[in-house]
1. Given 9 as the derived value for percent of Cα pairs over 31 Å apart, which of the supplied structures P, Q does it correspond to?
2. Identify which of structures P, Q gives the largest calculated value of distance in nm of label points 7 Å out along Cα→Cβ at positions 14 and 134.
3. For distance in nm of label points 7 Å out along Cα→Cβ at positions 30 and 110, the calculated result is 2.7, so let me know which of P, Q that is.
4. Suppose distance in nm of label points 7 Å out along Cα→Cβ at positions 102 and 150 works out to 3.6; of P, Q, which structure was it derived from?
5. If helix-only ellipticity at 222 nm (-39500 (n - 2.57) for each DSSP H run of 4 or more, over all residues; to 500) comes out at -11500 when worked out from the coordinates, which of P, Q was used?
6. Looking just at mean count of other Cβ atoms within 10 Å over residues 142-149, which of the labels P, Q belongs to the structure with the highest value?
7. Identify which of structures P, Q gives the largest calculated value of distance in nm of label points 7 Å out along Cα→Cβ at positions 46 and 166.
8. Given that distance in nm of label points 7 Å out along Cα→Cβ at positions 54 and 118, derived from a single structure, equals 4.0, which label among P, Q identifies that structure?
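What follows is calculated from the coordinates using simple rules that are stated; it is not laboratory data. In this text the structure is predicted, and so the values were computed from the model without any measurement. Cβ atoms are built from the backbone, for glycine too; each structure is taken alone.
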Structure P
């Protein structure tokens, strides 16, 4: 589902980075389509296996672990209008295992939005992938759903593990002292 505060933030800030963008977790593809439309000079990549993680069953109407067929179809339909949008239907782990330095150079990523699986181990893998893709470039990694305990636990660990690469933390959305979304600025 579209996270409007994050995409507003990305729409305003992607112009500050010369490279491309990656969405980890695309749900219906609305965010990718919005970014592809606003930034036709950038390539917008997405990764999603379209497997329900149990946190959106009220929207997908499928059980945890089942394929979200409707979301995959909607995403493919929405992205079909954009030549600068590329979807990879796989997990972040599968993508990371296939990643080569040549792929990293071709993708030229400076911005990553992590809103895929909400499980601790998966968020750690998402972050590993994001840091690997950005590499030594200046970039941003934005996290959603920090109110979910497993996501927050992973985010806190990521901030410690990668503290030598993080130059700043920007709160994207906070309400009554609770942080929902945050961006790490890299290098």
Structure Q
């Protein structure tokens, strides 16, 4: 097991618990994603935050100056704890685990839909309705267009893939015809 994932789960669950208990979960979500966006997009911030050469006290002082009044005490406390424990590099894993726990708590699943053309709003709603009925959860659709499919959809929910693309059906027909001609 990836140790940083296990550590991230502990921190993420603690943040969820704090947010639920304090009624601050929506703010924690916003604050955590704002810090994560900065971490992902700003190489200077990421380099400073993860540098083992910068003393923890100096890091915490800089974090306080940068984030004071901009993020809540829960996420500010998380940043301080990561600095104290020298676990700054697991921030991205914490965000991933936090989002996963939040999705579980709120009964949400992420559905990746690939189609040959952008889905009409009604088509997306129908896919969502069918998946909600099949899973008992609230689907959040992530759409991608791939003209190579020709038509139909590829729907991925977790590690399950439902390939209803015209391209796959044509490839299956080609294999069947090839096998029939070669027999």
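1. Numbers: P: 9; Q: 39.
Here the read-out was taken from P.
2. Q
3. Numbers: P: 2.7; Q: 2.2.
Traced to structure P.
4. Source structure: P.
5. The read-out comes from structure P.
6. With respect to mean count of other Cβ atoms within 10 Å over residues 142-149, the highest-scoring structure among P, Q is P.
7. Q
8. Only one of P, Q returns 4.0 for distance in nm of label points 7 Å out along Cα→Cβ at positions 54 and 118, namely Q.
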